[in-house]
Structure 1
Amino acid sequence: MRKLLFFLAISFTSFVFGQTNCESLKKENETLQSTNKTLSSENEYFRKALDINKPILDIEKENSSFKITKVVGNKAEKSIAITFLV
């Protein structure tokens, strides 16, 4: 009987002390979640930035490699602008 009461007393005290710091943990959790959202949005931005230099077409000519990344046309000026990486 003593062992049971001793076990219950220890369990109860650990339960009570386990609940005392709950509010500060909630605030810390909210801070970490907002930081995580910020980092996720930055990560998505950088992924899109890397896709800018993704080549549409690869061409090799005379030991040179050309990677066309962007082609823009203007009907009013009747011109075409080609962006490429050498």
Structure 2
Amino acid sequence: MAVRDALLVLLVNGPAYGFQLHGDLAARTGGRRVVNVGQTYATLDRLTTQGLVEPAGSTDDGLPLHRLTPAGRLAADAWLGGADGA
């Protein structure tokens, strides 16, 4: 699974901040998928530029939250549908 796809799928659960997504990715793969935190943020930036992710405010601590756009939800659903069918 590409980092792009993993972040989209994780954001199906709702808004999250970058380091949270980074930790969720490691936790959900049992540590088998090691991603540099910088790659997580760079991928989030690309997803935002592509219109798949958008800002969603911030946490009480001021951490910026990200959420799926409708196009991002479609991309995540398409990946999940393909993963289920594989």
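Rule-based calculations on the coordinates, nothing more; no lab input. It should be emphasised that the depicted structure is a prediction, and the values quoted were computed from it without experimental measurement. Cβ atoms are built from the backbone, for glycine too; each structure is taken alone.
With relative contact order in percent (Cα under 8 Å, 6 or more apart) coming out at 15, pick the structure among 1, 2 it was computed from. Here the read-out was taken from 1.
Of the structures labelled 1, 2, one was used to calculate Cα Rg over 2.2 N^0.38 Å, giving 2.59. Name it. The correct label is 1.
Given a value of 10.5 for Kirkwood radius over Cα pairs in Å, for residues 38-77 alone, point me to the structure among 1, 2 it was derived from. Checking each candidate, the match is 2. The maximum of mean count of other Cβ atoms within 10 Å over residues 22-29 over structures 1, 2, that is, the highest value, falls on 2.
For structures 1, 2, which has the highest computed value of distance in nm of label points 7 Å out along Cα→Cβ at positions 14 and 70?
Largest calculated value belongs to 1.
Mean count of other Cβ atoms within 10 Å over residues 6-13 computed as 19.9: which structure among 1, 2? Comparing all candidates, it corresponds to 2.
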